[in-house]
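These notes open a run of structures that come right after.
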Structure 1
Amino acid sequence: MAKAFPTDEPFLQGFYAPLHMECDAPNLPISGEMPKAICGSLYRNGPNPQFAPRGPYHWFSGDGMVHAFHIENGRVAYLNRWVRTPKWQLENQEGEGLSGAFGNPRYSDPRVVALGSTIANTNIVWHGGRLLALEEAHAPYEMEPRGLASKGYHTFDGKLAGPVTAHPKIDPVSGEMVQFGYAAKGRFTPDLSYQVVDRDGRMRRCDFFQGPYPSMVHDFVVTRRHVIFPIFPLTGSMERAMKGAPPFAWEPDKGTHIGIMMRDGDVSSDIRWFTGDPCYVFHPMNAFDTEDGKVVCDMMKYPVAPLFPRPDGSPSSDKTPSATLVRWTFDLNGNSDTYKEAPLSEHVGEFPRLDERFAMLPYRHGYMQGGNVTDPQNPRASRNGIVHVDLATGRSQIWDPGPIDVAGEPIFVPRRDDAPEGDGWLLAVVYRGAENRSDLVVLDAANVSAGPVATAHLSHRVPAGFHGNWRPGPL
């Protein structure tokens, strides 16, 4: 029998509460006028537990649910589906939750532990003609792009060994998808992998190396010439997990370590390590090479890792940490093993994005979800909304959806393939707090503060989620 969800867990309440249904809405009502030039599909993934968890819940550990908005000829069709992973299928068959957060064996049924299943809840990307749902501890899980039917693990014709990040980087010039994996040779190990997939979806390399210590390496950074592996002191430990202590914990004394290598380099000999003060970054905005031999990385930096305690279970900070956009500059021609940091924006935010045609290249326009998304008690904290940062002028524009509404990650869609950088729209899912439902909004990326040019209305809530991406063209 399905048990009731706990009422004392903030990441299972309100905006974060799971949606208990799958549904189809082939023709959403629209306010304003949906631009006819927008043709394609917005896919968005996020945690949506099918059943109440065993033991303590963590926001990152819910089953993946993908929401799709298919847009063509000014019309919007919507549907949502759970990613039917092996874990989801077993629990669905049994009619109850069988696992603890992150598959913690202390709380999980042995059958779930034996499955070693993905939850596929973090991101969803379109590459090589495949739609791949991702988290960071397993192989991708493929889904059908129109109806979101789950197709199973995708291992690149068996060439994949180990997990794949939830944040692969697609080179807009070569079409390559550059990937990595952490804990690549077993849970809570310091091993990492470096993977390159060509534009047609064929894996060209999968190599292994060791980082300084076992860490949660959520994301990484890629330029046209370099790959950057950031190791932050959010450490992983099986010993802690089996004792009932935090599997992942903040250990600032270990410091920050950043490894940089040429994209075609040898992971066994060519990685150069830089060190810095303890901090945490879930997501970079972009990175690029300079003509004078520097690597520039624009990062949403937290001074302390949010959502995770110290090894003894005590809070990592007195208040919920927040992230701001900073620029790190690494001089590859210099002799120093440190790097420079400069602020780029004072706005608190997360989920940074850009015009993906300028990924890995010098760029001007950045976008993010405003507010402190890691604070479930106040997700609107510090100027919520969609923020556009003009890196050339230093100026920002903000669109605030409303006093109790929460905007999600903004996804850029160009007006046309050859449009100048930033000429297009931002698509974002917005939670309407007063009505407990959600909308899809379309903003002019060059005039964000003017508000939506079109809004597609849902009759239900899309729970707080993580990441999405755009697949251009009709299905």
Structure 2
Amino acid sequence: MRYHPLTSDDRRDMLAAIGVTAIDDLFVDVPEDKRLTGLLDLPRGKSEIEVERLMGRLAGRNVAAGSVPFFIGAGAYRHHVPATVDHLIQRSEFLTSYTPYQPEIAQGTLQVLFEFQTQVARLTGMEVANASMYDGSTGTAEAVLMAHRITRRRKAVLSGGLHPHYREVVETLSRIAGDVTHALPADPTATEDILAAIDGETSCVVVQSPSFYGHLIDLKPIAEKAHAVGALLIAVFTEVVALGAIEPPGAQGADIVVGEGQSIGNPLNFGGPYVGLFATREKFVRQMPGRLCGETVDAEGTRGFVLTLSTREQHIRREKATSNICTNSGLCALAFSIHMTLLGERGLTRLAALNHAAASDLADRLAAVQGVAVLNETFFNEFTIRVPGDAATVVERLADKGVLGGVPVSRLEPSRADLSDLIVVAATEVATEDDRAAFADALAAVVAEVL
């Protein structure tokens, strides 16, 4: 027997109080074709052992990232995560720590977040970083909202090299907030003139480097043009390991730096949980979303940590909240911080060099395949190739041959028929020479079938 704590009258009274006539009215912002209209196609009931067997068979259909040559990236990257990371984050003092609602008695949690913030600030070349966001995409949208608060303008210019998912999240939040977004067309060849799109109404310019297509972007001229008209530059990244090899965005003039930290400490996990990194200039700190942990001394002069800023909707002055982010990705941030500590500055630089070397070797191998072209002149560990025929079909045939050979651009840009022959390919330190050779051989065989 199901327990229903609310009566029909209770529901009707609540709906009336918030000004709607039916529960469905609460979901008007969800497209109709995305709403579930009936029950899921699942058995109504099975025994525990039957469920275990069924789920085991379903899981067996997955191809684990480590079981075949793996070259998928596009915002989620396979890296080696030391076993030490998983061991330490499962210690009870970390695993059970959720969030510092009573910060004065959560010194361990606050210290970890303080160290995390320090690492992110140094990586990005910025003056201050927060205690993490949910992921890179929502962090980017929050950065745009922050820029609007600072500049008192409502227009964001989005580079065509911004990850399509990040662009869509920004556009969704902007639409709800009544803000304006000007998204430049997809830019697989890095030839867009983003400077021409910046005008006196621009609040911020959002540029990803390395871009979704793998290109390294010189942020300095973009920052100069943005600052000349009173706008801010938001620098975005999806592959944090790249910051071990390229000039930090802060040194290139970025005002806000935001991105995905999954590559450090957090393995692939069917889409999450991830950890968003967010850093900015100190003068903008009071407009920064999320939490900020600080260092202090107590009455006896002993070093301690405090929750310095936490302007969010659960606290006092909630109408002044900079974000409705209720928490931070604490456990993922901890994993990030532990892995980064194990690497150190030299380790991160070495890891970045290994990634670039693997990608450079793979690019040379794939470019030698008849009918295949590499579109990038610059890249870190990810680049874009053009293949004969439909890229999605090529990727499927590569999978049939035991190689996960990248992400077809059409999967993320389905409305752009002119991009249907492009594949975004990533090679990290775990892609061995044998893996890279297998990819090139498999691609040559698939292309020969197409030609």
Per distance in nm of label points 7 Å out along Cα→Cβ at positions 26 and 362, the highest-valued of structures 1, 2: 1
If helix-only ellipticity at 222 nm (-39500 (n - 2.57) for each DSSP H run of 4 or more, over all residues; to 500) is computed and equals -1000, the structure in 1, 2: 1
Relative contact order in percent (Cα under 8 Å, 6 or more apart) derived as 13 - corresponding label from 1, 2: 1
Comparison of 1, 2 - label where distance in nm of label points 7 Å out along Cα→Cβ at positions 82 and 426 is highest: 1
Parent structure of the calculated result 0.05, given that FRET efficiency 1/(1 + (r/R0)^6) of positions 66 and 194 (r between Cβ atoms, R0 = 25 Å, to 0.05) is the read-out and 1, 2 the choices: 2
For P(r) over Cα pairs in 10 Å bins from 0, in percent, for residues 18-265 alone computed as 7, 28, 33, 23, 8, 1, the structure of 1, 2 it came from: 1
Comparison of 1, 2 by volume of the Cα convex hull per residue in Å³ - largest value held by: 2
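We did not get these values from a lab; they are worked out from the coordinates using the rules stated. Since this is a predicted model, take the numbers as computed values, not measurements. Cβ atoms are built from the backbone, for glycine too; each structure is taken alone.
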